[in-house]
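Read the figures in this text as sums done on the coordinates, not as results from a lab. Please read these numbers as outputs of a predicted model, since none were measured by experiment. Cβ atoms are built from the backbone, for glycine too; each structure is taken alone.
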Structure I
Amino acid sequence: MATSLLHCSIDSPVKHRQLRVNALLKRELSSSIAREVHFESALVSINHVDVTSDLKNAHVFVSVLGSADGASIINKLEAHRPALQAELSRRVVLKYTPHLVFHLDDSIQRGARVIEILQEIETPHSEHE
């Protein structure tokens, strides 16, 4: 019985290929952004790239450290998207060059906030003992 791509196991060749494409796009986009896009007072890094199974779209999750507003960084990346996609098509050989969709990834800030809350919870507890 044939296995649907939607129901493929984690160890399938399709999933491994998608993971390799994710890593390749992350690496190439990181270097292209570092070369072509300049940000004032912000460090921008790509945390994760998630390519759709048809390889036509790539969701790029970006984190921002510094005083710059996350929305302005995403807007600047969107403005440079055509140039980044063109550079990607020259550097990565795929049947389709994925359409880049940028998302602000605030997981680092959320993680830091969780640690801060946990430390606040621990502090009053240890004072009573």
Structure II
Amino acid sequence: MEKQYSDEENEDFLREHFESTKYRGRLESPTVSQHLLNRTCGDSVTLDLNIVDNRIGQARVVSQGCVISQSAASILCETIEGKLLTELKSFDVNMMLKSIRIPLSPRRIKCGLLAFEALQQIMSTIE
């Protein structure tokens, strides 16, 4: 059974990812990189990946925008780092939204999925 978190725990989780610098920044020589802009609100993300032996060795992100988009970008990096590319093929929208741990309104879903969309564009170029 899946662990249930309180609203306060979920808010703390998002805040920790928003404030964390662990996955922030650019990689010096990324294997692949993707930049996306949410034209509706102005959020932007640049996702850099180092891929070694078909595995995400490092994931880093530069994101600007709301708490949700920046937190989701950090959550994505934490989720995918160390994963095999074949594992990422099954990582879908619902899994990403679930990893954010708070329900998003229709207007905020694009914010929460911006980094995920960058990952999907990267995956489509390396398949």
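Remarks
- Identity of the structure behind -14500 (criterion: helix-only ellipticity at 222 nm (-39500 (n - 2.57) for each DSSP H run of 4 or more, over all residues; to 500), calculated), options I, II: II
- Top of I, II by distance in nm of label points 7 Å out along Cα→Cβ at positions 29 and 61, largest first: II
- Among I, II, which structure scores highest (criterion: mean count of other Cβ atoms within 10 Å over residues 13-20): II
- log10 I(q)/I(0) by the Debye sum over Cα atoms at q = 0.15 Å⁻¹ derived as -0.65 - corresponding label from I, II: II
- Winner on distance in nm of label points 7 Å out along Cα→Cβ at positions 21 and 53 once structures I, II are ranked, highest first: II
- Looking across I, II, the calculation of relative contact order in percent (Cα under 8 Å, 6 or more apart) that yields 23 traces back to I.
- Mean projected area of the Cα convex hull in nm², for residues 45-116 alone derived as 4.4 - corresponding label from I, II: II
- Among I, II, structure where distance in nm of label points 7 Å out along Cα→Cβ at positions 77 and 109 as derived comes to 2.7: II
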